[in-house]
Every structure is written in structure tokens, then in C-alpha cells.
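These notes open a run of structures that come right after.
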Structure I
Amino acid sequence: MKEWNISKSTINDCKGIAEFITIVWNETYKGIVNDKFLEGLKESEKQRWLNAEKNFDENNNMQYIIKNDDGKIIGFLKLNRTDDNKTIEMQSLYLLKDYQKKGIGRKLFEKAFEEARKLRYKKMKIGCLEGNPSNGFYLKMGGKLIGRRKFELPNETLYENVYEYQL
């Protein structure tokens, strides 16, 4: 079995991450999120990449990536601090469809736990859009469903399930 290396993203990864997010959202959220929004991701890709570079903060970077042998990003993890000093949020855990069900998502998830513990958080939470098959993954990983919250997109309100993990 291939050993996948997770690395902290750098400013040089901003373009690849913007491209990756366009692809993974179109793979994952087709039929869940309106098509106009998904089409707009390609149109806004360059601006998202440039904004990410402009706002990149090496000292507060909590983004991690996995690349394939060709150097293409195939997995992405982003953690965010919350106002609650005991809880960190896993804002994003994305994996290209062709790389799912190979243990890579679990590896990214475990990286999130490892980093959250290093930062001395006691809990981690993640929101997952209703209708996203990954809801099953988050339950399988031991998440406790603690609620539901709105997820606002332009011209669309969706809901996501919120899972919590004890660290």
C-alpha cells in the first residue's frame, strides 16, 4: 500500500488548492448545490488563488495537502480556530473521487486530530452538508451529531450536520 505524505501547504500551493477545490466541489456537490454556484467556481478560481496568496499567513497556516506522484493535489485539510478556546473546527476535508476509499481520508482526519491536540484543543467539530455521502464517514470516525446549522451560498440556503469529537 502506498504511503501518502501529508504536508503543510505553502504560498506556492495556493493556485493548486484553488484548482483542487473547484474540481472536488464539482465532483462532490453536484445535485446538492445549485449548478450556477458550481460553474462559478471555475470563473472565480484565479481570484480565489490570488486572494489566498495575498492573505497567506505562514504563522497561522493550518492547511495540509496530499499530492500524487505527479505533484497534483489530491487531498486537502483545513483547520480553523473558533471563538471557543476548547474547540477547533475542521473546516475542510476534501479528497478527489478517484482517491476515496483508499484510507487517505482517514489519514487526513488523523492529521487533524494530531494537530488539534498539539494546539491543546479538547474538542473538534466539523460541518457536513446534508446529502453529502461523507456524513457516513464522519459518523464512522466516531463523530457525535450535535446539531445542524445553516450554510449560506449566493441565492441558496443549505444545511449541514455538525459533528463533534473529543480529543
Structure II
Amino acid sequence: MRLGIVSDTHNNLKNCRRIVELFNDAEVDRVIHTGDITQAKTIAVFGALEMPMSGVFGNNDQERVALEAAMHAYGFDFHDPPWQVVIGQRTLCVVHDPLEFPEEALACDLNLHGHTHRYRCERRQGRLTFNPGECAGMMTGLNAIGVVDLHSLTAEVIKF
């Protein structure tokens, strides 16, 4: 199973449309958003995904009523962080800010976060902590999303 990972889209609709194209082309099984969507109209763009999307809310997701209504309309599943879940026989902990990782997340196979807008890919004791980095910037070629293979627990970055 392959997960598409994105964070901090910050309502950059042009980049979000490109992100949807990239995930659809990559044929990931599910998209995980690690927070800071900011506005419900961004959810409508993600409605073109050909796979389900789940995730957590970030510190800039303050329009919760509108966001939750849009997420419900598109069948997306979002939670307050930390969100711990089992997907493809792997344990995941998803937060927005890496400071939100609970101590028990250290036992998860995959830890995902955003917030910093910086790439992070760390392996420790067979576990992976990953953030693909910036995706809402204006500089073409410097934006990134990620794909994590749950079987091999490896991550790749797709720049756009």
C-alpha cells in the first residue's frame, strides 16, 4: 500500500490542483494531509482525488465548521492530532506540529507531521518519521509532496 503525504497547503489552490494530479498519476491508495488546509474551498479541489483522504487539523485550520462540512461532503476523514491509526498492518501517528507527537508515538511504524515546511526523513529502530516539506510555495520546482510505501516503509519526494 502506498500513501500520498501532503501538508501545509495553506489554500494555495493552484498548487493543490497540481498535487491532486500528481497523486492521481502516482496511483497512491490513500492521501494523508498533516494539517493547515485553511479554507473549505481547498477541500473542493481535493475532491478530485481518485482515492480517499484522511488527516489531521493544523493550527491554521480555524474555519472548522466550514472545513468539517466540506470534508463530510467529500467523504474525507480528519481528526484532531495526534491521530493514531493502523493502515496496511502498519501503525501510524499523524500530527501537524512535531511537538504534538505523544510519547507512545515512538512505538509507531510511521510518524507523519507538517508545520515546519521542511523536509524530514528519519529512520530510527525500524521506524520512519516523515514530512515531505513545502508544497504551498510560489517557486516552481521547490514544492514537494511525498509517497510512503507501507510495505518497505520507504519514502520518496515528488517535486513540482
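Coordinate-derived values only; no laboratory data. Note that the structure is predicted; figures quoted are calculated from it, not measured. Cβ atoms are built from the backbone, for glycine too; each structure is taken alone.
Looking across I, II, the calculation of relative contact order in percent (Cα under 8 Å, 6 or more apart) that yields 23 traces back to II. From I, II, which structure was FRET efficiency 1/(1 + (r/R0)^6) of positions 53 and 149 (r between Cβ atoms, R0 = 25 Å, to 0.05) = 0.25 calculated on? Going label by label, the one that fits is I. Computed over structures I, II, FRET efficiency 1/(1 + (r/R0)^6) of positions 61 and 133 (r between Cβ atoms, R0 = 35 Å, to 0.05) reaches its largest value in II.
Computing helix-only ellipticity at 222 nm (-39500 (n - 2.57) for each DSSP H run of 4 or more, over all residues; to 500) across structures I, II gives -11000 for structure I. So Rg and Dmax of the Cα atoms in Å, computed for just one structure, reads 15.6, 44; which one of I, II is that? Matching structure: I. Distance in nm of label points 7 Å out along Cα→Cβ at positions 125 and 141 computed as 1.6: which structure among I, II? Label of the originating structure: I. Work out the source of 2.4 here, i.e. which of I, II gives that when distance in nm of label points 7 Å out along Cα→Cβ at positions 69 and 85 is computed. Considering all the candidates, the number was obtained from II.
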